[in-house]
Every structure is written in structure tokens, then in C-alpha cells.
Structure I
Amino acid sequence: MSLTHVSLTRFLIEEGRSGRVNPDLRLLLEVVARACKSISVAVGKGALGGVLGDAGSGNVQGEAQKKLDVLSNEILLEANAWGGHLAACASEEMEHCFPIPDAYPRGNFLLLFDPLDGSSNIDVNASVGTIFSVLHCPDGVTTPQDADFLQPGRDQVAAGYCIYGPSTMLVLTLGHGTHAFTLDREQGSFVLTRRDLTIPEDTQEFAVNASNQRHWEPPMQAWVAELLAGKTGPRGKDFNMRWIAAMVADVHRILTRGGIFSYPIDAKCRDKGGRLRLMYETNPMAMLVEQAGGAASTGRERMLDVQPTTLHQRVPVFLGSRNEVEQAVRHHQVHDASVS
């Protein structure tokens, strides 16, 4: 099929005819896409819209919220409250889940989202994004609680993100490949621009916050030392380092041309279990990456096999080109075997 004028709606309808998406999930994803378009407009206005700077509040993580964090969260909650496709939402910005109000019909899906990933980039006009994950609501549950969201990533029905950069793009998986849609601002619709994204198995690029190096565990130190040694080291090739400080932007680069993204556990975040949130960030990204032929791990376990214990659980993450993820995991295995 030609990619010409294949809108997100048409794509989802055709996936439905193939039995890959039911009507309620299709409508839910269209609502999420519409909310992302609204967020894109707000991000695009920047200082003209009065949305830059701190909101003067903190989220459940104890982090200072940006004005756009709060606005994006409100847009997603309002857009999804009345459609009848959801039983409840959960947001990185809220301590507990948000059941659909009694005034509206409830559906059979649960939606999790990071409304604005990389919000520290907002005030410097760098790329930010929205990450989302869809789960089935457990059978027999009419009023979902936090515990009903605690499903491993392999149970996700769909996952995706929207990146607000020079162009606004929606990257989506329904469990049958990872596909990219670009927002046509004149038409107001997302148009399929890349079908079946594929991450190369090998790479010479890695993304990591090197300022934390002194806090890393020995296996992380050993792995990155190999990369930095370049042609004269054991890997026999030079590597480039890239770091945008927004997971959406770093993962989008990897889905586009390969690479590996890592945010390991270290002395600064050991008491929290890691830096990034399992339910809102690493699980949906892991599903997208695996569906594009890549791999995702905590360094010691496949990301999508991690059993969540809390709604805001944090984990270490290595994801991207399969062979490089395996190298990082190997270093952890060797280290753990040496100290056991």
C-alpha cells in the first residue's frame, strides 16, 4: 500500500479489518492523538502562549512542575474522560489513578501517560514529547484502583509517543510493528510516513548522561569504558555519544537510525530503584523498541517482564540496537557472577 494520504484514522480502520484493533481501542487512540495535537499547539506557541516557566507546584515525584506539564496533563485527562473507552487513567503527574467520572460511560481499557516528557527542555526550545501506554482493565473491575494498573509491560495492548520537534510526530505500536505518523498541520491529521520502523542490530551511537559517571555501578563503568576506548579498545570501533535529556527525543533518534539509550541505576537513585518510571516511560518505549527489532532491559531482566509493584516504580533502562543492549546486559551478568 502506498503511504500517500494514509491518515491515522484510515490506518487504524484497516488494522481493525485485519483483526489487530477493535473499535473501542481505535477510538481511544484517536482521542489520544487529538489530545497530542492540542499539546503540540501549546508547545508551539511557547512564550507567546504564556506557558513557559515553572508552575509553582510539584508532582508526586517531588519534582518542580512546568506550566506545560500541568496543562498537558489537564488536556489528556479532559480529552479521555468522556469518550466511553476508558475505565481509568494514570499519569506520572498524579499520585493515584483517575477513574472515569460517574457521569460518563466507562470502557474496558486503562491509559497511562507521561504528559510532557523532557519538560526541562521547554524553556530552551528543544524537543519534548508525550508517552502513553494502553492496558486492558481486569475482568470484573468496575472502579479501577492503582493495583489494577500493575501489569507487566508484555501485557500492553498498545503504546506510543508524540514528539514535538520541528515537526510533530506520533509513533505507535499495536503489537504488530512500530509505525510513524507526521502531523499535517494544514489538514489537521496525522499521516503515515514510515511503516515498520526497524532498528539496526549494531550501532556506533550511545545516549547516556555522562555527568553521573562517578555514581555508576562497576558493570556500567566497564561497558562505557569499552565504548569510549574506540578503535584501540576491545570493540575495535569508534562510538559517538548523543544526549538530548528527553527520553522521547533520544528514543526517536534510535528508532530512526539506531543506537542505545541508557539510564542506569547509580548511587544517586539507588534508593528509588532507578531514574525512569516503569509504567509511564520504560514499558511503552520498550514495546515500541522491541516491535522495531530492538531490545530493552533493566540490565538484569527484560524490561517487559518486570512485574510492577507500585504505580510510580522506577527502574534502570538499556534499550535500542539489540546487539549493544546484549553487550550491556553481559557486563551486568559477568559482574553479578563475580560477586555472588
Structure II
Amino acid sequence: MATNDGKNRPQKIVTLGGGTGHYALLRGLVENNHPEDLTAITGTWDSGGSSGRLRVEMGVLPSGDIRQVLLACMEEEEQRQVAQRLFNERLKEVDGPLKGHAIGNLLESQLQRLYQGQDRGIDAMRALFRVKAHIVPVSLTDLELTAQTSKGNTLEGETKIDTRGQEANYDPQDKISRIYFDTTADPNPEALEAISEADKIILSPGDLYTSILPHLLVKGVAETVVASSAKVILVLNLMTKQGETDKFKASDFLKAYNFYLGEPDRIQLMIANDAHIEREVLEAYKSEGQEPLEVDEKECLRINPKLKIIKAPLAKYFPKEHLLRHDPDKLASFILEV
């Protein structure tokens, strides 16, 4: 187990993220550090699929990211495999309002109602599945994410922003210029406390404008990150995403984070992939409008001269699922050894 630079205790690590990138990061950290000293901060603005429907039908905060984080933080492989199969199972054979819902979302949503709050519902899920890592929603407010584009278009809702690259009339020149919430995003005090007490704050790989940056829109989050004594680490994505980060380089990610943090020197370490990716894999991703993220080190250091950049072979391809992901163990080892 890693300790914090000579201190006889585990590192207190806080992650901000969502989606599969956050999952891979958390899996590595759970395996390589004390889970009870890990806090995963999740978003509450998912508006699509089963989570979005339950948000409207049951009046609960969305559960999709929480479901993935719970799975990532389970320590026993057999338990995780069973839970993943259960959580991801969708009720396809039933008729009525339950049709199409993921069982994991139903479980978490019902616990929110039973325990009168998402934070208490999450703690109940942690107890049920013996999860030691802390899972904290960044806000307990019902939030709707909105984006504006460079050509003046407005995209309302996380799903609309997330899927814009798949639309037939998508214009890659019409880039996202700004994101915001339609109401005041009050912070969860537990999230601010975890950030302020962290040794390391990890900005997870993931969808930049729909999974990661919105955390920094919540009142007090960016300010608490900037004021903390923690080392702030940015884990870069492996690939760009059509509709959000077309033609982005590492420096574009850095500029976006600096803007929403409000402090150009706060990110101290950037971790990037330099593993070889097979041509067949690249061609498959290219057909979906994605390409490897270029690390333009000179521009990054011009923006932030104090930045340290680590390049390592972090990409791992899973052929059965046709997924290119960060290697959880390798990623965790670099984070913990800094």
C-alpha cells in the first residue's frame, strides 16, 4: 500500500469524474491504496436513459455515475462481477413504467427515497455492498447542464451535449464555448470537506464538458481545489471525442481546466499516454470521429511553466468489448508514486 511521502499513513485521494474513465481510475486506486482513504466525487446532472427517467418519475437525483462508481470501488472480484451483472440488467420483458430501467438505478433511487436523500442512499448502498471507499455527490441539487457553442447555439441537458456529435447535421466547427447550470449549484459540504483534506486531487479522464468540468461549476468547488494543499493531477484522455473535444490537444484540455478553476498554475501534474495503439484500433475509433490525443508539451509548458508532464504506456485495448481504456494498475501506480 502506498503512503504519503514518508508519512506513516495512506494517501487521502479525491477523484472528480464520471463515466468509464473514472471507473478505470478508481479500480486501480482501490487495488493499490487503502479504499477507506479514497473519496470519489460524482455528478448529479445526468439527464439521459434510465437515470434521466427516474429523475423525472421518482423525483430523485440521477444514479448512473453512482452505479459505476460503486462497482469500481468493490474490492472482491467475484462480488463485483455479480453486482455488475445485476446493476446493468435492464427490465426488458416487463410492461409499464419499469420497462427499460437498469436494476442498479432502481436500487439506488429507491434507497434515496427510503433514506430521504441521495447522500444517505449512497451510504446505504455502500453498506449493502461492503464498499469502504467514500462516494460523495458533488451537489445535492437537481441540476440541468447547458452548453453554448461558438456559433450561438444552446444545448440544454447533459444528454443533448453528450450526443451532439452523432447528429446528422453536426458541425465540428461549432465548438462548445461555455457550459453552465440553469440554477444555482449548491455544494455538498461533504465534497468540499473531502477536497480540502485531500493529499491528492485527481481530475479523471472522461468526457470533458459533460463529466468532468461541470464539477467545477458547483459553488465553492473550484475555490476549494485552488485553496487546498493537495497536489492536483490531471489524467488526460486517450482519445478525443466527437462533439466535445474535436481536434483537441493536451493544451486545449489544460486551458479549459485553467479557465474553470480560475487559477492557471493549480494543476501541477499531467499524466498522458504514450503507448502504441494498433492501426486497426485507431481506424475503428476514427470511424467514430475519435483520434489519439496529441500531447503538445511546449504549449502546455508555455501555459503553465511549473507543470510536470508524465508520459507512460497507459492505453489498454479490450478486443472483446472493442474498448480502449487506461490500464488501471499502471495509472494508479503513477498517481501514488508521485
- With distance in nm of label points 7 Å out along Cα→Cβ at positions 137 and 281 derived from the coordinates and found to be 2.9, which of I, II does the value describe? I
- Note on the structure: Across I, II, distance in nm of label points 7 Å out along Cα→Cβ at positions 153 and 177 reaches its greatest value in structure I
- Message: When relative contact order in percent (Cα under 8 Å, 6 or more apart) is computed for each of I, II, which one produces 15?
- Response: I
- Item | FRET efficiency 1/(1 + (r/R0)^6) of positions 225 and 289 (r between Cβ atoms, R0 = 25 Å, to 0.05) derived as 0.50 - corresponding label from I, II | I
- For distance in nm of label points 7 Å out along Cα→Cβ at positions 209 and 233, which of the structures I, II scores highest? II
- For distance in nm of label points 7 Å out along Cα→Cβ at positions 161 and 193 computed as 1.6, the structure of I, II it came from: I
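Rule-based calculations on the coordinates, nothing more; no lab input. Quick caveat, the model's predicted, so the values are computed rather than measured. Cβ atoms are built from the backbone, for glycine too; each structure is taken alone.
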